[in-house]
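Take a look at the structures listed below.
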Structure I
């Protein structure tokens, strides 16, 4: 362990479960609606137009890094850009994303288009290139995508859902068509992630925001083979860590570890000691503080951050994060308290 590691080096070391002098940290949705500076940008441009402006994505990505002093950035984008590239109309309302012409049968799935990511979805990769010029080699920069199942869910439901009734109806009623959709997404996401890595991302995170809605047997049958294939394909071409995030993952930890991911990002419903016991000898662990802890006061947020860090103790593979994204009602002062607390914390023996 080198005490003079850069934050980028410390992040990459933690991904490999190597000791670090200071725990690396970032926050899911760290750039977004809770920041006045972000709201000022959004006042001038629609959300989708923002996602398709590499210069603005660079600026928004840098906001929490410059304001809060974060050492790790994740490029600003949206997981649904590949759905639009495959031919599904995409828009965003005040209530969230809206995907036109939901794909609910085999014919609709077969009608989807495959795409060349460099041509159809160049914006995240170009945003990474521009951000790397600003962020330099001192800090780490992440790219990302939505997982095949989460993208499939949005595309079938036509937006957000409470019960996932349409995607599960497809899964149970026509499993062959469901698997075809997952396969089409897996193949297209490979290129989408690859060009982000080639543009300068230090690691890639795959967000399965809805994966926890599946029973273990269904995740193992339908999702696991696609996650394994996506990660294995990337690792054949790229030498960088892959982070797998599943919201509601407590029943899926072993499957997540079997996927080939280097880091498992867990939600706050999994106790750190349990996660370490179950998968800590195979994967680094990212997480997992409840984002609602940032809604109280800076003092409360700092106290909860310290408790979370202590719960992970001297586990070398811990990357601090929330168990889900920063909520839009979060006071910036509370986010600042979290970042400062992590920076001041030193693992035992460091």
Structure II
């Protein structure tokens, strides 16, 4: 992983632990399940890359005129931790919708609760697991928003913190609507055959903006950046977020579960309307489309079905075409960052170097 990210990550991890320790007694006072959930959320959050949390600091350092003081260090770490709680909630719910049982190399949260229910001989373990998973995701959301609302900023910075909380709430609303469209696209009927522009719109609002635009803009707002700086980071983040989703789609077909921590056939099973799938069906002849239609949406496509999809995506050029899209969006993001005024100093240059490294990582990562 990137050197910059390795340097920043420990502060985010500490903040996640602190926030959960502050809240665990209150959650546990409501029910023992609250204390258990705090433990599971900490394990879950620590297993992730923490990209969103770390990007808060990167956004700050790309715009701030000076290195953050000790008090601002705490603010940035806790704002980063808030991003990770929001991410946890989204992933917990996403796993329910995609019926995934593996995430970050671990059993998904709703599947953990299903296992608990099975061990306790509950009447309907699957429904029990899903129900508790929904609740766990909700708690993660509210922990994230509470952390943003309670950022320990001095009085003069409180308007910035208020802007951050409002901005995050708006972005998460957009994620929810885009997720609804994504579910509709996968479920057949209305919207089940989106064109590339519609697919990319879902990518922007379901993944792209909250993955990159949101944390980068939060960092910029905390640095008291001007509108032009925030807009440049916002747009660069959106483009880079689309790259990230396109790469996720590729890993969802060609990835190694041992590295990605997720089943390689998930998108095929759920018949996700990805750009890869669109270009595959667009280029396939009638015989191949018929064969592929039997694989996509199958509850268990199996190794043979996945091999068929992989070979077809290579042979039709669908994978290469999506790679072209990745490079195009990454180039646009790089140009946006290049338009930012360059703050002086080693710290600011390190932030710019980290962003350039992030472009390469987003296209070349294998997990």
Structure III
């Protein structure tokens, strides 16, 4: 069995980049992170990182599209293959393709496509994120309110059925009974709150029922007020839940990002992209719910100024966390890898540079641009 030694790189650990370290890869997993004196290096096939940074591969829990493709348009294995390949260019080694509010038939097709993609080994597909349709009209964002509805027994049966990957479901807790939330959580669904006009008490009850986090914190939810904490206040007050943050410089002000990161327990803020088809594509426009959306200066908006996802990739998000928010690279990296892995319950196999984890890496230059992505020990080069 061939062992690959990734050498001459700066391996990111808890304190920052370290020189003089090598990563041994065997059978798609990390065999060891070791020093240059390790005798196993002499027997391994060397791969020279040319002094570049070696980070854990990025994990994105909210990806609507990429490479000119939108998951809602054609929920198929080929669409997933194209979206994953587009994001791979930016260091993403695991993602949840995200279906925006749609019909029950489209939800069923999307779940089947993800199951098939995982069965076929499409690199990077970890499961699915269903963003809707159980959302609040008052906080609809770009979603089609005409497709909003309450969950019925068929929905519960579909979501609770055995699937090959993670299922994350964004819902508005005021639209869904607490016993339904409990049933979904007991079935293994990662239930999160988003596109919600709920008050603090309603969100607190939903958290107690098993809601584990918040979809794109600050956006499409009731804000923090002095006498009514709202959804944002509940999210920042709760020590156990995760918060997704879109760090594109448009969805959330850097100061608000710093407030959230300071308020939450360490490990509970997660970088997400909410990416749309322009990511990894030269074409800036796409159609969503019959509306033409155009990405201009990194902002995806409808004609009436409603944000419609983002043109963000994970590598740019990490760079923004460092340059705009002021985080150390090690913490920005964890927000893009270890923390989302923990949210999805995958921390034992992904998200860290330690022995036994899957060999998922992002290799970055000094400007934090991705030059190589490794998924399960397979290298993709972008020089």
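Okay, here's what the table says:
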item: Entry that produces -14000 once helix-only ellipticity at 222 nm (-39500 (n - 2.57) for each DSSP H run of 4 or more, over all residues; to 500) is calculated, selected from I, II, III; result: I
item: Top of I, II, III by percent of Cα pairs over 27 Å apart, for residues 119-318 alone, largest first; result: II
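The numbers here are math on the coordinates, done by the rules we state, and not lab data. This one's a predicted model, so the numbers in the text were calculated from it and none came from an experiment.
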